[in-house]
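Chemist: In the part that follows, the structures are each spelled out as structure tokens.
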Structure P
Amino acid sequence: MVFSFDNTSHLTRLLLSPEQFELVRTILANYSGVYLDIASQRALLVALDQRLAVTGLALEGYLNHIQKPIGRAELQHLAELLLNHETIFFRNLAHMHALRTHILAHLHERKPVGQPIRIWSAGCSTGEEPYSLAILALESLGYPLPRPVEIYGTDLSTAALARARQGIYKGAR
């Protein structure tokens, strides 16, 4: 299968065999927990083309490099290109409603006095989801909070986490 696309004003052709796709998919899944389906092959080719241009490596050399401990930083760059960075406040309304009206109150009632409620926002991107969880906790439990609430946001993207730590968001466009 041959894909052609425009990158930095020149046409490139990158050929990725099914075995190479499976290899990269396995490497990325083991590294990040993200499993690429076959529909992601185009995005993978675009990301690989970008990283090959930056590193100056040929495809085989690149694939060998990202499998070694010394290639960990490069594997991080590739993974970040493939991640979904889309995030908004109150992203999944049904989940947010369940948290607000049932789950948080239930946790508050069942946990011993003073014990924190801990919430993990995995794949939090730039932080809108963890901040949404904080708002829900205040809406559900009241202010001041009757117990500590700890919200942990994690993401594979160091750039997205840096933005999340800033906590500065613009209004809707």
Structure Q
Amino acid sequence: MVSPPARQDHARSLREAFSLYPTGVVALAASIGGERVGMAVNSFTSVSLDPALVAVSAARTSRTWPRLSAAPELGMSVLADHHGDLSRRLASREGDRFAGHRWTDTPGGALLLEGAALWLSCRPHSRFDGGDHEIALYEIVDVEVFSQVRPLVFHQSQYRAIEHPEQPARTAAAS
């Protein structure tokens, strides 16, 4: 049996190890009962082309996820390299998560961030136990790609920007 301090060291080591894998940051958002609800995740991945499915993983400790996971349609916006501040706001428990940014509402209730690299409107498909997270599959019902927009990347607990050959990279704010 592993003692509690050893578990904490193991969890810290795993967090550091997993931080070496660069990920994108995705805003999950919906209008629920007239209220805008949203959060940021970096555990997002494509799953299938037919049917078109993506997966997100949310911590069971999240107070926002239970509300979002019940939405009939969810907006998923891949954040752009200048959205570091928004990512932090969407991850916080306090304040207006949507302030200072423009969002587009879909007829199904999904909210999509203007200026994002990708918009996906999705409907729930299935859910799975993922330990301290819930893994949810979503069926993509609409997609809009903004290929000229550089995505925000999260790597080693910092926001990074990808350099495009034709455009110099901007430094993403990491503070």
Structure R
Amino acid sequence: MLYPELADKLVVTIMGACAQELYNLGHRENFFYLQHAMGLASSIGMGLALHRPDERVIILDGDGSVLMNLGGLATLARYRPPNLIHIIFDNGSLLSTGGFDTHTTEGITDLAAVARGAGLEHVAAVDDTLAFGEAVLDAFERQATSVIVAQVEAVGPDAYGMDIALPENAFRFKRHIEQRS
């Protein structure tokens, strides 16, 4: 449902389950996978959104990554790039580091409430496919920073099998942005 909408947008994703799912659907030059940068997808995405105000920037993030850098939500609230959508997939698990529970497990920490508390105005918390689709459509229509926290099912730790050369991905992503100028 989301993948076709990403064709003309700049997409930043953390490594792990988000990146693997996106890659399995089909890599595109406008996808930037962060390796060894857990917690920084929102920072990279915000920098892109501020530097490229004419481009829609989508951040695909995970609960563990967001928890590593809660200050990222406060920074998004301060600068509020209107072309940024931050989607957080909350599976309650650190899949890429062995499947350990995160603080969102069993409702201990509510990332949508944290985002609102940081000062973000457009925050949706969803737990089914239909609500997710509606939240994404609303965010795409809005010209304001938007955050969607999607509760998803946790699965066991996967072996990530992306065959893309990640350092080359950074260069290819940069060239893609330069060609769009």
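None of the figures in this text is laboratory data; all of them are computed from the coordinates on show. Here the structure is a predicted model, which means the values were calculated and not measured. Cβ atoms are built from the backbone, for glycine too; each structure is taken alone.
Chemist: Output the label of whichever structure in P, Q, R has the greatest value of distance in nm of label points 7 Å out along Cα→Cβ at positions 60 and 140. Mind showing how you got there, number by number?
Modeler: Details: P: 5.5; Q: 3.1; R: 1.5.
Once distance in nm of label points 7 Å out along Cα→Cβ at positions 60 and 140 is tallied for P, Q, R, the winner is P.
Chemist: P, Q, R: which one has helix-only ellipticity at 222 nm (-39500 (n - 2.57) for each DSSP H run of 4 or more, over all residues; to 500), as calculated, at -11500? Don't skip to the end; give the middle numbers.
Modeler: Working: P: -14500; Q: -4500; R: -11500.
Going through each structure in turn, the value belongs to R.
Chemist: I've got another one for you. Where is Kirkwood radius over Cα pairs in Å largest, in which of P, Q, R?
Modeler: Numbers: P: 18.9; Q: 16.9; R: 16.2.
Sorting by Kirkwood radius over Cα pairs in Å in descending order puts P first.
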